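S.K.: Below you'll find the structures, each written out as structure tokens.
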Structure P
Amino acid sequence: MDNDQRQADLREAALEYHRYPTPGKIAVQPTKGLSNQIDLALAYSPGVAHACHAIVDDADASSLYTSRANLVGVITNGTAVLGLGNIGPLAAKPVMEGKGCLFKKFAGIDVFDIELAERDPDRLIDMIAAMEPTLGGINLEDIKAPECFHIEARLKERMSIPVFHDDQHGTAIISAAAILNALRITGKKAAAVKVVCSGAGAAAISCLNLWCDLGVLRENIVVCDSKGVIYVGREADMEPTKARYARDTEARTLADAIDGADVFLGLSAAGLLQPEMLARMAAQPIVFALANPIPEIMPELAREVRPDVIIATGRSDYPNQVNNVLCFPFIFRGALDVGARGINEEMKMACVKALAEMAQQEVSDEVAMAYPGERLTFGADYLIPKPFDPRLITTIAPAVAQAAMSTGLASRPIADFTAYRERLREFVYQTGVGMRAIFSAAKRGRKTRIVYPDGEDERMLRAAQTILNEGLTRPILIGRPNVIAARLQRIGSRLRIGSQIEVVDPNSDTRYRECWTAYHELRKRHGVTIDIAKSRLRNDNTIIGAMLVRLGHADGMICGLSGRFAHHLRQVDEIIGKAPGCTTMAAMTHVLLPGRALFLCDTHVNEEPDAQQLAEITLMAADAVRRFKIRPKVALLSHSNFGSSQTAAARKVADALMLVRARAPDLEIDGEMHGESALSEAIRRQSDPLSPLTGEANVLVMPNLDAANISYNLLKMTGGDGMSVGPILLGAARPVHLLAPTSSVRRVVDMTALVVVDAASK
């Protein structure tokens, strides 16, 4: 397919994307219910007057009673839109809407896109400044230079909210993080490198300003614009922002200036860095060719000329994409969360250093899956993180918030940064307040030893790093040490066997005899001979892990990333057994949905539980939910709604209710009922106005395995963006959980927190 056809296909796809199912990319949605007269009275007249009075009394109360503290205006006059130029504010609107989508997607920030038909800089300043009561922050976008410098500076003086020109500072921050790491890789010193820049617009000048803050010397920088080198004595097009980079040099063209340069920064036009120019640069040249969509030199051509080049572009189809989305959502997130009165240089630098340090860490499983086939380890082809790295918000926003507080810009300082990071983590992973309580308890509890039979699985290896970073436990991995070491190297992990993780080698462990002897003793009357026992303790990692738990060498276990759930369950049942007083095991799954969190059971174990089993499952589930610091509200579900059907299945559920009430009279529970009755008190009251269950149920006990598993999977995929925690094994004698083979790294980490809490309480 030729390039013209590809462009035509892209155009059609882009237009269709913007046209359907409704025109545009953004909408406004109420955050409060408006379903009855009471809601209306609270949302508008007369109730809204009380919110107005509160703000009259205290202007800062606007952050409590309005959306202002989480609302950014993305503002343009359309004079410099992408690479399209001065296309005007109306044609710029799709870009501003897109920017709003990125704010919402990556940082949960709401946006008003505002396109202003005003070319006069001073009038534009007045118009934007007048919107301060509406907005919590200002993101200036696609305003041409040099007016953009003046506009931003004046707005910062007049306004007491964050003002950020992304074309300048976003690009500058990302490029600064990339140059820090490129210098680290090459061993070059910032103060010693020679920099040649092609382009002198807002982005280029801002990049150079920030690079100088990192230690690059201004006297070592040569800047070229459309008129050539900016030199001392030049008169044409010499705005003050350019003049500060004027050099006393004989060079007049980019070709003249490039000799011996260590770094090339391009924010200009396609193809300006010719191969012969690159050939004359210093050893290990650093090339940031950031013109879009066609860079100053294509990476493949650059590597053909200089195999030792380190190159970054603005394109997503090459490594080292300098993409502003790595910055602007998160710098605003941190600024808004502390009520910052602006964005200063310290906050920008905090963002730079956080990005640079993050690239040096192992990538998460989410990132690895989003970029299949790419080797995402710190080096020449991985200078900065990827845009879909979920750690960006939990790393950058706190760093920016802390910098705002340290420099006195924060009007609402954060008292507990641990809790703040947890809230950000909940946003990105959608794990809810329940998991916050679990993680907090896991970190406070006694030290535990958790064993993982799937020690060779890459997901487990990535999870191990996060588990250590979170301070949850010191993992015990079962697997061949040479295989684990090779896979750690392949994924770029810096984990070290022995010092950070313990590895149990199935082929060589000092506890082998103890384990097979105990296993044989346990199962000798079930057909397990000595030879079989020895073989299984070499070949079945789940059995090895279960025996380590049984013999006290580990406090808990998580398995199931490979193999069948039923196999793992059988080994757990045979070796670890059921908890005292329990006659059954069951599985509960925590489904994370917008505005609610539900616990469903039994999703994996009991095909057709009888009334006694349902009662036992219910009581175990209620106890497990309490560990999330959530009060269980249980609904026993059926096709029958409070006696509307007298089938055997309905009577079974009704009988289970009686058994539970007899054993746990204080438990808030009712049934048998429809799903809609469980989730709507109003609907439930129509059937039984005196139901002891109040509000919305959060524990849904299904009548059989099919109902539970189907419901869980449908809810997870249609309402929960595929997010869930579990399955949580109920009824085992020791802390053990069995995962599904499709489990992500995040689920392994979440389940580790659960098992650690259970183990610490034993």
Structure Q
Amino acid sequence: MKTSYRCTIALVVLTALQAAVTAAPPVPENLPRPDGKPGDATKPVKVYILAGQSNMVGMGNISGAKNVYTGVYLSSDPAIPNGPFQIYRVGNYKVSRLSVYLPDGKPTDKPIGEGLIEVPQHGVYQLHCGFSESSFCVMHLDGKEVYRREQGSEPVKQDVTLKPGKRYTFKISGFKGAPPRFWMQKTDLLGNGDLEAVSKREGKFPWLVDEDGNWTIRKDVYFQEARLAKDGKGSPLSATSNGKSIGPELGFGHVLGAFHDEQVLLIKTAQGNRSLGFDFRPPSSGRTDPGNKFESAEYGLMVEGVRKTLDNIEKVVPGYKGQGYEIAGFVWFQGHKDSFSEELITKYEENLVNLINDVRKEFKTPKLPAVVATVGFGGHRMQDKFLRILKAQMAVGDPKRHSEYAGTVASVDTRNFWREVDESPKNQDYHYNRNAETYMLIGDALGRAMVGLLGGKVEPLAQAPRPARVAGQQAAELSEEEKAAAQKALRPVIMEGIAQAYIANRRYNASLLSEAGGQRPERANQFLRGAMYGLIKCCHAAGIHDYDWHDFGPDLSKAQWDYFSFDPPETLPFEKGNRYRKVTYPEGMASWFASEFDAGKAGWKKGLQPFGQLDGKVAPLSETCTAPFCRCGDKPGTLWEKEVLLVHGTVDLPPLKKGHRYRIVVGGSAHVNSGEGYAIYVNGKLLAESKTGVAVRQGGQPRGAHIYSDFLDEFKGGKVALAATSFLRYSHPRRGIQPPRGHFSLRIEEQKLPPVAAASGK
């Protein structure tokens, strides 16, 4: 009787309400801040049902977003390649062409020293000009000096805050040695796309934030998550009503709160990973599997959640005075799960029509206004399966296709609300990259569509123009000339921006200076890629190969080495992996590594490296390996007969160069579960030792030893005695015991130190 009484009241006032709506002022583009007053408790509460799957649950981050890029750069050079690129260990970067205009406002790709620029994203920027070819340069932006580079001095840069959609005048003077190109670095790499960034930093949706910078609270709109808050109290609508994320309810609730004088109740009943055609399957669609308890279960839970909430409306709506309620609208936001079934895609329009009709029957509201948000994953570059769902959703709101819904059902195309990864908290397309602006825009659009169905007037919420992105659009493959031009255009950004930032990074700076100075680290590492490797990768990205490693001294593969192999008395089961261990050497070989050791007297053989075997045969360890530091694809020069290998030889080396560093590379053991441990001696002194092979996630990098400053004196005489040992391998962790295998070589390499060496004073 309680529910019936409330519905009777709603029907009586419906005609009067429609007349009042016609005279109401339109909902403005920019909503007013909530005034803190409760809604009119003398009129029935306006109830809206919000249903769907995870995007209706709400996946828009409120805070905590991190920028997906290590750095963001804009360049005036038209040859700059648009898009993200990654440099190993250094980070993932975004570069794009800067919009440059002539003084008369016309776009140009010509180098100019005076004109206008426009940035694509709000933020703090530093401008850079006068590249390494230039000795003096000054740049002004809107009459303010933002960059100065005096001859022989480091540039002085000023942070500037720029907004999209506005053109700023610039002027470059004193430019020498190069065309007046310039680039910009975005320095405030705060997270993008969460509600904190969108509202408090960028100033969008100002009605969400009060004068003190706190989230506003609507005391005339109440929110209840029917699936979670069982018989509990409702929450006045605010940014945090839904927990740590928002859904469409926030934008929707603010629009309806601004429209209605009455109290408004939003009942959300949504669940992630649920389909319309199965989980939410409406009764009118019939059952496909009557014995399956999960089919249509979500539909039942949705109805149950709404009824339980309304039965406890006194607890949910503060200040409720028994004035009754009116179920005023139904909101649907779903579609992802159905896209994975051809049958559900085909039946989506029919099922959605049945859903709207069945909800109306359930709550005895034959003309209940309903608004549908389409899927919008990828925006206008949407996959075909989602596009088919979208078309079905749009069809339901099209009066030409469904005349019975004219004036009572509306569909909202959400594709324009899509935001790319680089402007979002996360790379998660099925949750709209967790972009809070997307969820706000969808909710706002649904709210304004609902007001229109109720007979009210609305002003559309204006949006800044978005880049046109067409499905299937793909840039043509660059020619070799275009690739070279792009790399040249990137060079100032990489070398004067990314590389310098990498050098200055606290995480890498100490290691870079230590490596450049040849200092031995506290903890030895068998792998030779340190912090310097990241800096070299920066150089490679810029097309600079001056700092690559090169062979040093004679070709050691052509040298005759003394060698000996034996099976030690300290045996291990063949299934044992790491076989490097202390062993008893044959008689007379205890000092096999000493520079004065007489290998001939000890009965050793002579042979060419690499030393190796594969199941007793002289064969490459791998037919596919092409890594220059490994070379296990080379055919061994000498058969490695038994488990332990000992090698010894004297190398005649040229003088070591200042401004360079050196290393000894162990070849043939860079792959996971391939090589074993090793030891390297220089003039009888232990240079490096590894007691293990290459574990999972450690492969594909050189092994060996750097020649640190404490060993440099061993190389002053020119002739150097090298000795090394390693072990065959007999097993694989997944395949078990396998035929013996091994591949071993030594190579000396040198590297010219990159500019960090000069910075370190070395």
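S.K.: Suppose P(r) over Cα pairs in 10 Å bins from 0, in percent, for residues 192-311 alone works out to 12, 34, 29, 18, 6, 1; of P, Q, which structure was it derived from?
M.R.: Computing P(r) over Cα pairs in 10 Å bins from 0, in percent, for residues 192-311 alone on every structure in P, Q gives 12, 34, 29, 18, 6, 1 only for Q.
S.K.: Distance in nm of label points 7 Å out along Cα→Cβ at positions 248 and 640 was computed and gave 6.4; which structure, P, Q, did it come from?
M.R.: Q
S.K.: With distance in nm of label points 7 Å out along Cα→Cβ at positions 120 and 504 derived from the coordinates and found to be 7.8, which of P, Q does the value describe?
M.R.: Structure P accounts for this read-out.
S.K.: State the single structure among P, Q that was used to calculate distance in nm of label points 7 Å out along Cα→Cβ at positions 24 and 40, giving 1.0.
M.R.: Numbers: P: 2.5; Q: 1.0.
Answer for the origin of the read-out: Q.
S.K.: When you work out relative contact order in percent (Cα under 8 Å, 6 or more apart) for each of the structures P, Q, which one comes out largest?
M.R.: Going through P, Q one by one, relative contact order in percent (Cα under 8 Å, 6 or more apart) peaks for structure Q.
S.K.: Taking helix-only ellipticity at 222 nm (-39500 (n - 2.57) for each DSSP H run of 4 or more, over all residues; to 500) from the coordinates of each of P, Q, which one would give -13500?
M.R.: Among P, Q, the structure yielding -13500 for helix-only ellipticity at 222 nm (-39500 (n - 2.57) for each DSSP H run of 4 or more, over all residues; to 500) is P.
S.K.: Can you say which of P, Q returns 55 when percent of Cα pairs over 19 Å apart, for residues 424-527 alone is computed?
M.R.: Value 55 for percent of Cα pairs over 19 Å apart, for residues 424-527 alone corresponds to P out of P, Q.
S.K.: Next question, about the same structure. Between P, Q, which one scores greatest on FRET efficiency 1/(1 + (r/R0)^6) of positions 152 and 400 (r between Cβ atoms, R0 = 30 Å, to 0.05)?
M.R.: Comparing P, Q, the top value of FRET efficiency 1/(1 + (r/R0)^6) of positions 152 and 400 (r between Cβ atoms, R0 = 30 Å, to 0.05) belongs to P.
S.K.: Using Cα Rg over 2.2 N^0.38 Å, single out the structure from P, Q with the greatest value.
M.R.: Across P, Q, Cα Rg over 2.2 N^0.38 Å peaks for Q.
Each reported figure results from applying straightforward, stated rules to the coordinates on display, with no laboratory input. Since we're looking at a predicted model, the values are computed, not measured. Cβ atoms are built from the backbone, for glycine too; each structure is taken alone.
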